[in-house]
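**Student:** These are the structures in question, set out in turn.
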Structure 1
Amino acid sequence: MLGYQQIGTGTTGVIIMNDWLSDTSTWESARLYLDLDNFAWVFADLPGYGKSRDLTGPGTAQACAAEIIALADHLTFEKFVIIGHSMSTIVALHLAQSAPHRLLRVVLLCPVPPTSLEVNSSIVPMLEAVATGPDEVRTQAVQQTTGGRLCEGWVRFKVNRWRATSSSDAVLRYIPLFATDGVPNPSATTPVPVLAVTGEQDDEVMRSEAVTKIFTPICPNLTVVPIAECGHYPMQETPPLLATIVTRFLASTQ
C-alpha cells in the first residue's frame, strides 16, 4: 500500500499525490493553511517516491489509480477528493473518468493535457538522461522548467529534494505517463466537478487559456483559477493562496 501522512480530523477525505520532481513534501508550506477541522488531508506518495520509495510499479495511470483506490479503501473513504499535481493530474483525471462514483471533487494543479505532453521522439531520451543523470543535469532541467524566474537557491533546493525523495528508477519509470501516454481514454467525459489551478508563468500549455480549451470538452463541470505570478509550483510559490483556492472549492462537499 502507498505510504502516506494524514493531517486533519474532518469527515471529508482528500488524497493528494506528488509530481515528478518530488514527493508530497512539496506541500510543507501550504499545509499550514489547510482546514484541519472539516477535512482529512492525506498526502500519498506514488510508488518510488517518499514514503512509498520502496514500492515498485509500472508507473501507468491505471496502476497508480488502483493504488489510490486501495488506499481510499484502507482509510474507509467511500467517497473522497483527489488532488493531482503535474504528472499526477493524469492519474486524477483517469480516476474521474473510470471511477466517478468514488469521487466528490477533483483538483488538477498545473495539469498536463489528457493526451500527455506529446513530446517527440528526440525529447524522450533527454528526459531519460535527466532521470538517470547527475545533479548537474537535473539542475539544468529545473532551470528550464522555471524559465529563470526563481533564484538559484530555490533551484538547488528542488534538485536536492528530488534526489532525496525519489529513486532514479522511479523518475525514469514515470516519463511515459506525462510525456507520451496520458490518460487511457483522453476523450472520455466525467460528471465530477473539477478545479484546475494554473500558474500563468508556467509553460503555455498549462496556462489558463490552454487548460480551459483542452479540458472543457471532457470536464463539463470545470472551474479554472489562474494565479498570475506563479509558475509550476503553486504550493511552494503561493502557498496560502493555493490553500484558500482549494478549500473554497471543496467547501460545498461539507
Structure 2
Amino acid sequence: MNFELSFIPSREPKPRSKGLTMVMDKGLSAGEAAQFVASSGEYTDLLKFGFGTALITRELQEKLTIYRKGNLKPYFGGTLFEMFLVRGEFDNYRKMLDKYKMEYTEISDGSIHIPHEEKLRYIELLSGQVTVISEVGSKIKGVHIPPKQWVAMMQAELSAGAWKVIAEARESGNIGIYNENGSANEALIDDIVNNVNTENIIWEAPVKSQQAWFIKLLGANVNLGNIPPNEVVALEALRLGLRGDTFYEFLPEEMKKFKP
C-alpha cells in the first residue's frame, strides 16, 4: 500500500488459499496481458482463458509466460475440457495440458451432460496430473439444480480431488447462483454456505453489486471469479472498504454513526 490507513482488513500474501481473485481473459493481446500484470497482477491469483479461447487466442505461449512471471496461475476454461470430451479426445486434452506445461485446469459440465460419477472420475484422473478446479452448475438458461444437489456435487468433487469448486454464474452473472436479474439466489447460496467450507468455493461474480454482496456476506477474503481484467483494482478496493458499497463494513461501531 502507498500509505497507512487504519481499519483496513488484512489480506493474505500470495500465494494464498483464500481471498482469491480469478480473472477471465477473453482475448487480451500479449501487450495487454503485460500491462494487466503490471497494474493488477498483485491482486490477481488465477487467470482463466475464458471458454475455448485458448484455441484461437494469439501469442498463447507468450501470454502464459507473462502470467507466470507475474506470479499468476493461468489455466484453460472448463468449456475447452468439454469440447475435447464431447469429441472423444480426452487423451489429446491431457497431452495438450502437458504441451503447455499447465499446472491447473478446470473441469466443468455446463454445456454438455456428463453423469456425475463420470465427472468425478475425470477429476480423479486429472488431479494426478494437475491441480483441478471443478465447476458446478449449468450454463443453460432454465436448468434448475436443487440446492441439496448443488451441495452434494460440490462435496463429492472436492472429495474426488478438486482443489476448489466454482459456483457457476457465467460471465453475464445471471445464471446458477444468481437470478435472471443478477441478484443473488440467497436460498441456494445459504444452503451451500452452511454445508461446504467456503474457503473451497470460488463464487463467480462478474458484476460489482454481486462482488459487494459476497464481501458483506463472507468478508474481505471471499474467493471471487470471472472478474474482468479492468475491474481487479476496483474489486480489491471493495474488499478493503475503499468504495461506497463496502465503506462501513470494516469500521468499528463508533464510526458508523456517520453513516447517512
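**Student:** Just checking, which of 1, 2 has the largest value of mean count of other Cβ atoms within 10 Å over residues 13-20? Each step should come with its number before you reach the end.
**Tutor:** Values: 1: 26.1; 2: 14.8.
Top value of mean count of other Cβ atoms within 10 Å over residues 13-20 goes to structure 1.
**Student:** One of 1, 2 was used to compute FRET efficiency 1/(1 + (r/R0)^6) of positions 21 and 85 (r between Cβ atoms, R0 = 30 Å, to 0.05), and the answer was 0.60. Which one was it?
**Tutor:** The value was obtained from structure 2.
**Student:** When FRET efficiency 1/(1 + (r/R0)^6) of positions 213 and 245 (r between Cβ atoms, R0 = 25 Å, to 0.05) is calculated, the result is 1.00; to which of the structures 1, 2 does this value belong?
**Tutor:** Numbers: 1: 0.75; 2: 1.00.
The read-out was computed on structure 2.
**Student:** Another question about this same structure. Upon calculation of distance in nm of label points 7 Å out along Cα→Cβ at positions 53 and 77 from the atomic coordinates, which of the structures 1, 2 produces 0.7?
**Tutor:** The structure behind it is 2.
**Student:** 25, 20, 19 is what came out when semi-axes √(5λ) of the Cα gyration tensor in Å was calculated for one structure; which of 1, 2 is it?
**Tutor:** Details: 1: 25, 20, 19; 2: 30, 23, 15.
Working through the options, I get structure 1.
**Student:** May I pose another question? Ranked by relative contact order in percent (Cα under 8 Å, 6 or more apart), which of 1, 2 sits at the highest value?
**Tutor:** 1
The numbers here are math on the coordinates, done by the rules we state, and not lab data. Remember, predicted model here, so these are calculated numbers, not experimental data. Cβ atoms are built from the backbone, for glycine too; each structure is taken alone.
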